[in-house]
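Structures are listed in the sections that come next.
Values quoted throughout were computed directly from the atomic coordinates according to the rules given, and no laboratory measurement underlies them. Just so you know, these numbers come straight off a predicted model, no measurement behind them. Cβ atoms are built from the backbone, for glycine too; each structure is taken alone.
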Structure 1
Amino acid sequence: MRLDKFIAENTGLTRSQASKAIRQSAVKINGKIEKNSARKISQDDEIYFEETLLTWLENGQYFMLNKPQGCVCSNDDGDYPTIYQFFDYPLAGKLHSAGRLDVDTTGLVLLTDDGQWSHRITSPKHHCDKTYLVTLADPVEPHYAQTFEEGILLRGEKTPTKPAKLEILDDYNVNLTISEGRYHQVKRMFAALGNKVVGLHRWKIGAVVLDENLEEGEYRPLTQSEIDSLVK
């Protein structure tokens with residue numbers, strides 16, 4: 001494994017931040033300062049970051065990714081690259097996403113190798129809230145907030161959506177919080193009101209907020225408090 005990747009996965013830094021810290025002599029390997037971010041390391045090495053010994057991650061790995069447009073959350077797709085391109089092997093082969101985003105939707109994706117933990121996020125009975133920044137083609141109408149709170153009967157479905165919270169930011173942008181994960185739900189909810197979603201960005205799942213320091217395609221490990229907040 002590369003040194004910068006190991007530091008990022010164990011400290012909460014992005015890869016670029018980890019590389020910078022390495023260049024600034026923050027890392028020691030087996031007692032000696034190491035400034036080469038690309039150095040290959042193994043579990044036989046003792047690695048210190050700012051005088052703290054780092055341990056190798058085993059089972060129970062949890063990450064947030066800032067997903068860009070143009071990639072999908074499945075493991076294999078014939079038409080688009082997948083989000084797993086951002087993770088090095090063998091980590092990429094161990095992870096799965098706790099919920100998915102469409103190819104043209106950006107923002108927060110949680111990934112883990114812990115099936116029980118991801119089930120708590122995606123299972124309908126746990127009602128895990130997801131918040132999206134939605135950009136619309138036409139101006140927001142005053143009745144939208146109440147309509148979303150009451151629930152919307154989507155085309156082809158027999159039951160209305162669960163109450164959703166709409167926060168109007170300006171004429172064309174809103175924050176929408178939903179607790180379900182129906183197929184293309186956000187787009188279909190606005191389509192039912194005669195409007196069209198032209199931009200969709202998920203920035204919050206439960207209490208976990210997308211790290212503003214993450215560029216598109218970057219990821220970092222979740223903190224213990226973030227992990228725990230999603231299983232309460």
Structure 2
Amino acid sequence: MNLNHQKTLSNTLPEFNLYELIGLIIGDGHIIYDKKYVLEITGNADEDREYFNKVSDFIKKETGKTPQIRFHKDKRGKYIRLCFHNKEYIEFLIYKLGLVYKNKTFESEIPKKFVDWIYMKHIIRGLFEADGSLYFSKERREKHYYPRFEIKSSSPKIISQVMTSLKSQGFRVTLRRCGEERTFGIHLCGFNMLEKWIKEIGFGSFRNYSKYLVRNRLNFYIPKMNLKERIDLLRRSK
């Protein structure tokens with residue numbers, strides 16, 4: 001992967017902030033507050049490395065301490081894990097920000113003090129990096145060109161809060177049940193909605209933003225490309 005080109009792409013992404021971290025933790029994070037004081041966030045080992053470095057840099061800037069980033073493998077495949085042991089920061093997340101750390105899957109919600117759009121646009125960006133996906137369908141054409149994207153959650157409160165917030169800003173959203181029990185997806189589609197998302201919310205990582213750039217460069221998307229292939233294609237076709 002061309003590092004200079006990767007750095008150029010990085011400069012076009014929104015700056016990571018506390019509210020995006022809140023969304024990421026709500027989606028893919030796990031707070032341990034019982035004798036141990038740990039924040040864990042997991043992601044895709046191949047696609048999320050640069051994003052996890054960004055998260056680590058932010059936490060280090062906030063606390064002066066560097067989280068551990070490790071790569072693991074289990075029966076589901078490889079994954080990346082960020083782990084941060086710090087009682088003071090964990091208590092900040094729980095008691096100052098109001099993040100849920102028990103029964104998170106079905107009971108999690110965005111703290112009410114952050115439901116205004118000025119915060120929610122960043123929180124939703126973090127949620128999308130955790131539990132969202134951008135893909136392109138054929139829509140009766142030969143190639144995949146039509147944008148579709150969604151955020152999944154098993155928490156009814158999260159679903160309601162995100163849908164309400166997006167609708168208030170003019171996003172056209174639909175709700176659909178996913179294959180998994182008690183999991184729903186907030187679905188958006190179309191070029192206007194994608195461009196509105198880019199302008200008003202943005203993507204936090206290369207994983208999603210590179211898909212958008214490839215589709216715009218080619219006028220269609222090539223399914224199953226990994227991040228390295230997408231970055232290389234963008235570099236070659238400048």
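Here percent of Cα pairs over 25 Å apart was calculated and came to 43; which of the structures 1, 2 was it taken from?
Label of the source structure: 2.
Could you tell me which structure in 1, 2 was used to calculate semi-axes √(5λ) of the Cα gyration tensor in Å, for residues 76-139 alone as 26, 19, 12?
2
Please compute mean projected area of the Cα convex hull in nm², for residues 44-91 alone for structures 1, 2 and give me the label with the greatest value.
Once mean projected area of the Cα convex hull in nm², for residues 44-91 alone is worked out for each structure, 1 has the highest.
One of 1, 2 was used to compute helix-only ellipticity at 222 nm (-39500 (n - 2.57) for each DSSP H run of 4 or more, over all residues; to 500), and the answer was -13000. Which one was it?
It was calculated from structure 2.
If we compute distance in nm of label points 7 Å out along Cα→Cβ at positions 116 and 196 for structures 1, 2, which one ends up with the highest value?
Comparing 1, 2 by distance in nm of label points 7 Å out along Cα→Cβ at positions 116 and 196, the maximum is at 1.
Upon calculation of distance in nm of label points 7 Å out along Cα→Cβ at positions 20 and 132 from the atomic coordinates, which of the structures 1, 2 produces 1.1?
Considering all the candidates, the number was obtained from 2.
As an exercise: distance in nm of label points 7 Å out along Cα→Cβ at positions 36 and 108, calculated from one structure in 1, 2, equals 1.9. Which structure is it?
Computed on structure 2.
When distance in nm of label points 7 Å out along Cα→Cβ at positions 28 and 212 is compared over structures 1, 2, which one is greatest?
Once distance in nm of label points 7 Å out along Cα→Cβ at positions 28 and 212 is tallied for 1, 2, the winner is 1.
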